[in-house]
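Engineer: Alright, structures below, take your time with them.
No lab work stands behind these numbers, since they all come straight from the coordinates. Computed from a predicted model, the values in this text were never measured in an experiment. Cβ atoms are built from the backbone, for glycine too; each structure is taken alone.
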Structure I
Amino acid sequence: MKKEPVCLQFFMKKKEVLNLKQLERDGSRAGIVLQTIKDVLESLVDDNLVESDKIGSANFYWSLPSRTYQTLSIKTEEYNKQIPKIKAEKDELLASITLAKKEKQETPERLEKLEKINSLKKVYGDKIKENEKYAKNDPVKLEILEKRAANFKDEANKWTDNVFVCKQWMRNKYDIEEKRINEMYSIPEELDNLP
């Protein structure tokens, strides 16, 4: 069963007539989100779960458990009256589906078309497999790979340049030979930028 909205539960607990300001003040303390009180209240009034009346310039709202019970009972009764009609419609639809299936005959023309569909599906599957074989040589993919390779090369050259700059700084700052720096940091002698 669907749970009652918090706003409606609040009315059931209070069992008082409240105006909108009182509802906003007391309702926010009871856990109702302040910004939604007005919208939820309008929805409950539209569903006849909360009563409202205008006295002077103020609107007053209330909901008693007996009224809510009565409203929900009426709705339940209406829905229960609709059940046999809906079940009858469902049975009619199921019967028409069964009849349509029985009337559908396996004509030679239909069997031929089904066979053609199956053969076309097989051809389609074969073409997909064939395309997958050639996918690794796809010009678009190759172009993307070439661009990525060029980017990787540029990045590698930047790091190589950084190593050279660091070696130069160490030579100037500490007066160390390049060969000694290479030994200290395991830098290969043949390190150079990629062509």
Structure II
Amino acid sequence: MAIVAAAEYLMAREGIAAVSMRDIAVLAGQRNSSAAQYHFGSKAGLIEAIVDSRMGPINERRGRILDQLEVEGRSSDVTALVEALVEPLAEATLERRGSHYARFLALSYTDPQWSAPARRSQHGQTFERWLRCLEGSLPGLPEDIRRLRIDRAVSTVVAQIARWEAGRGTRGLSRPSLIADLIATTVAGLLAPSSLRDRTTTPDQIT
């Protein structure tokens, strides 16, 4: 739909808060400047529509990867699970001419006002399935640290792919090399030993 495409483009380039529903309708070629409001009800509804339209193919691909890992008995393979996070998003953005979706998604993650509707749409059943698999593959970490690392991994992957989508930060490397390195460093961050101190220890007790 033209309104969804226009919203993704404008929000990715100018920031979610800076774009009005009227701006989107005008760019989409709508005669009625209230068309976006009419079809989606609110900016939150439009954000959810953007994510829903783009995450469908991504989650289908991710679901097929998870199915295959389950068949192979590799549902706890951290590297394979990180590949399932990175590769579908990279394919849907870096290999799609004129994509602005990764930049839109990265901005939605960092905008306190608009992150909730974006995450609500992105975190569907397939993502939750992936999350359960990854949490189960990191049993040696305290629960709060495990969740912190996974959240950081997802945010970092989205932010890095957004930079590449914008043509920044590639340093002349090929796309396969960039993706392979992103997977490797994400895995390393997830598997790093925990240095969390006992919370009952006070600063005066630390020597």
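Engineer: I, II: which one has helix-only ellipticity at 222 nm (-39500 (n - 2.57) for each DSSP H run of 4 or more, over all residues; to 500), as calculated, at -22000?
Structural biologist: Working: I: -24500; II: -22000.
For helix-only ellipticity at 222 nm (-39500 (n - 2.57) for each DSSP H run of 4 or more, over all residues; to 500), the value -22000 is produced by structure II.
Engineer: 32.2 is what came out when mean projected area of the Cα convex hull in nm² was calculated for one structure; which of I, II is it?
Structural biologist: Numbers: I: 32.2; II: 14.3.
Here the read-out was taken from I.
Engineer: Where is FRET efficiency 1/(1 + (r/R0)^6) of positions 26 and 74 (r between Cβ atoms, R0 = 35 Å, to 0.05) largest, in which of I, II? Working shown, then result.
Structural biologist: Values: I: 0.75; II: 0.10.
Largest value of FRET efficiency 1/(1 + (r/R0)^6) of positions 26 and 74 (r between Cβ atoms, R0 = 35 Å, to 0.05): I.
Engineer: Same structure again: Mean count of other Cβ atoms within 10 Å over residues 82-89 computed as 9.5: which structure among I, II? Please report the intermediate quantities before stating the final value.
Structural biologist: Working: I: 9.5; II: 21.4.
Matching structure: I.
Engineer: Additional query: Among the shown structures I, II, from which was the value 19.2 of mean count of other Cβ atoms within 10 Å over residues 154-161 calculated?
Structural biologist: Values: I: 11.4; II: 19.2.
The value was obtained from structure II.
Engineer: Going by relative contact order in percent (Cα under 8 Å, 6 or more apart), which of structures I, II comes out largest?
Structural biologist: Numbers: I: 13; II: 23.
Biggest value here belongs to II.
Engineer: One of I, II was used to compute distance in nm of label points 7 Å out along Cα→Cβ at positions 10 and 186, and the result was 3.1. Which label is that? Don't jump to the answer; show the numbers that get you there.
Structural biologist: Numbers: I: 6.9; II: 3.1.
Checking each candidate, the match is II.
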